[in-house]
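Next up: the structures, one after another.
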Structure 1
Amino acid sequence: MLNPRQIEAFRAVIVTGGVTAAAHALHISQPAVTRLIHDLQYALGLKLFAKRGTRLMPTNEALSLYREVERQFVGLERIERAAKSLREGQSGRLRIAALPTFNVGFLPRIVGRFMLDRPGLEAAVYGSISSQVVEWVASGFCDVGFAQGPLDFPNIEVELMTPVAGVAVLPEGHRLARKPVLEPPDFIGEPFVSLEQTTPMRYRIDAIFSAAGITRQTRVETPLSMIACGLVAAGAGVAIVDAFTAFEFGGRGIVVRPFRPAVLYDVGVVWASGRFRSALALDFVGEVRAAVAERAREGAAPVLGPSAGDSGRIA
């Protein structure tokens, strides 16, 4: 029966050109290499080397056998390299699900940066409403997800990230752009682009205006902040949206201002209960957490478009 050590000795003698060099390469004695070669020849029933002076020369049969052995060793080396890359988080496959707010631009930028340092990484990014994100993760279709809280679903585990305050969005040149911070009374008489009642943020916004005793003139409703920003840019009214989406529309016909009291926007990391979390997924989530915390520290998104008295940044 063939012994892997015999094959290793055979390859070493061919590659290095002799028993002495092979022994050094394998960190064993010359007699040990000779014995391994002898045992291999016996097991195969082939003469693999002929002695010429003090050197062993491979026979034609040995050279033919070596080509097959080398293919196997190359395959093993590729497996070892692949395992090392996986172990160090440099390769693998990562399937990510996220709500539309993240996928407008915030998350794709993080994915792009993450992949730059990991040339062997394959990624898939999916976007949908939070309940669909949860379903994708719980079923194992995606490794990790990002969804808006509250998230009370079976078969998942949720880790909330730093909440980020929502912001007011105005058309460029709007009179309210002169104010550094907007509050509920500023919206009196203004046509309002509202998020639909199916969104958690809508309830929080409604509660703030109700507590202030102010009724808004809702002109348009939409379930998505990106649509709200597009409507504001087109002059349909003013809105309050998440800072992630507002950032993407800076310089595209809108002006962004902080809104007080704060409307907190919570996003949680969604994992499948009891399922293994790869080092790759954990590293990626760490990058997202850091970026969300940075957005929260900024307080609001930068303003990229002109406005009355605008300095180019949110106050």
Structure 2
Amino acid sequence: MELTDRTVLVTGCAGFIASHLAEELLKRGNRVVGIDNFSAGKRQFMSGMLDNPDFRFIEGDLLTMDLSAPLKGVDVMCHLAANPDVRLGATNTRVHFDQNIAVTYRLLEAGRESGLRDIMFPSTSTVYGETDVIPTPEDYGPLLPISVYGASKLACEALIASYCHTFEQNAVLYRFANVVGPRSTHNVLHDFIRKLREDPSSLEILGAEPGTSKSYVHVSDCVQGMIAGAEAASHQVEVFNIGSRDWMTVRDIADIVTDEMRLTPEYRWTGGVMGGRGWVGDVKKMLLSVDKLGSMGWSPRLGSKEAIRRAVQEILA
């Protein structure tokens, strides 16, 4: 999949990962059309692109807007718009259906009608569910997600694959570890920093000590992995894991946050749910194998702890 001198649609372009990806695509000589409704993204995240003559922004809701005009003449669709709040699925089962599955279907239909050929789609490590193989490779199965969010992303993967084979399109699907870095708006780092600013003497931590063990990847490594995967894809539908080669516990994250904030609070663990998880649908252990993408020349520059420390510094700054 070529990613130079092409017209690329980026949905959710005012969001965390999408804004970084859009900037990289512009640097590579592409024309970018961005869509966002600012339900989660922020206009200031696009501040470095708004004056670029190769960038065109459309404000709109993908669930209701007419998609024929934005997709006209588009070569590649990078569909990053979604509701990323995994926990929300336990209390609102409709939101991930509407904002993830229904929106993806509408975009696929509009793309089919416009003659779209190439698709890039960020999925998630949560499609794997609780795995017996760690690090988990792309061909692991069966895929049995334990959250509504993970199920919605797996449904989107299946829809995209079916459209590619039915309508002669190509797709690269990315299963992300936990992505951190500048422009993130919600994750465990924001939660810890907010709590410590309110009460520097105490930190409430969801779950049972030491918490879940997961892999973290910095957004700069993530975007480079997406580009590398798209350009190296050799199958009609290609799947790549993107993450780091190590993992860390929630306790490790708390230690880094408190160290960067120069605080020594008491940790108060809530005990968690379902065997010490932070919330319903929280995967206890996640480490992705990134050997497939690694064999094509990509490697994360930062490990999990380095990514977390840099992200904390960026949030505090």
Structure 3
Amino acid sequence: MSKRITLQQAAALVPDGCCLTFSGFTIWRRPMALVFELIRARRRHLHLVEVQGGPQSEFLIGAGCVDIWESCWIGHELYGKYGANLSRKVAEKKIIVEDYSHAEMLLRLEAAAAGIPFAPSQSSLGTDIHNPEYDMLGRAGLRNGDNPHIPRHKYRFMDDPFYDAGQIVLVPAAKIDVAVMCVQQVGEEGTVRISGQRYSDQEVARAADVTIVLAEEVVPEEYLRRDAERNAIPTFEVDHIVECKWGGYPTGMFGRYDVDGDFLRDFYQRTRTQEGFDDWAQEWVYPLDHAGLLEKVGVKRLLALKANTALQYSTSIKRGG
């Protein structure tokens, strides 16, 4: 049976209340085409669990799609250094933020990928991350076992029983419904090849119950198996594939196109208020589909972002200054 689906069918696999995570890192290889579809579908009560946030989180949060966000950082790097939409929603008490360290978030995904309930660490010991006062899901009364995505405890401590290495913190595995990935190539049966850094993509694919892959191109499995060591994720870990060119735009795709910094900067500057976000979304999200968005951006702008195939980055964009 073919794993190919459309972008709209992929969005239908992310229902209200879904616990969701993503591929990529900050402004690179985020599945933005599907994020826009979820906003257009007006998804609500999403629970995001991710190693770190980025534009994908900010777009969904600004649109009111997210109730709970668990991570360590959010922003747009040099195009907007913090998450203004998240900050606003926190101030308005419209979202719950659960803060872990970067290492702890990765360990939570690794535990889920390995099929174990928690992971041991000494990361962040002695910091306020482990202050019970900042257990926000606990303070909201949500650690009662009713929600399968929320562990009964944010963390637990124990002493090392093997080498007397001192105190250990145990962090719970991340229970993810759907992982959405954005990559350069996927095989017809689901083999994933990622060019450049892989970040936490392999853990993300294994941690989720359902994995959806948006790819710049679907290629024959025989082609990918010629250099099998270059492949990142096997077929049995991928449930659905979507061929979606420029699917990561406005984030970047190594070897294919650069980040559209002007787009992200404009988003950051215009969406510090809810009215600003709503105006921005009426211009860039609701009246368009993915093809319409690319048409609105324009061929000239997209061609400037397109990577040089030898250098793997655009030579048309001015950097620095």
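Have a look at 1, 2, 3 and say which one yields 4.3 for distance in nm of label points 7 Å out along Cα→Cβ at positions 99 and 227, as calculated. The read-out was computed on structure 3. Quick one: mean count of other Cβ atoms within 10 Å over residues 139-146 came out at 14.0 when computed from one of 1, 2, 3, so which one is it? The read-out was computed on structure 2. Given a computed value of 32, 27, 14 for semi-axes √(5λ) of the Cα gyration tensor in Å, for residues 155-290 alone, which structure among 1, 2, 3 does it belong to? Here the read-out was taken from 3. Can you tell which of 1, 2, 3 yields 15.4 when mean count of other Cβ atoms within 10 Å over residues 179-186 is derived from it? The structure behind it is 1.
Here Rg and Dmax of the Cα atoms in Å was derived from just one of the structures 1, 2, 3, and that gives 19.1, 58; the source is 2.
Read-outs: derived from the displayed coordinates by stated rules, not from any lab. Because the structure is a prediction, the values reported are computed rather than measured. Cβ atoms are built from the backbone, for glycine too; each structure is taken alone.
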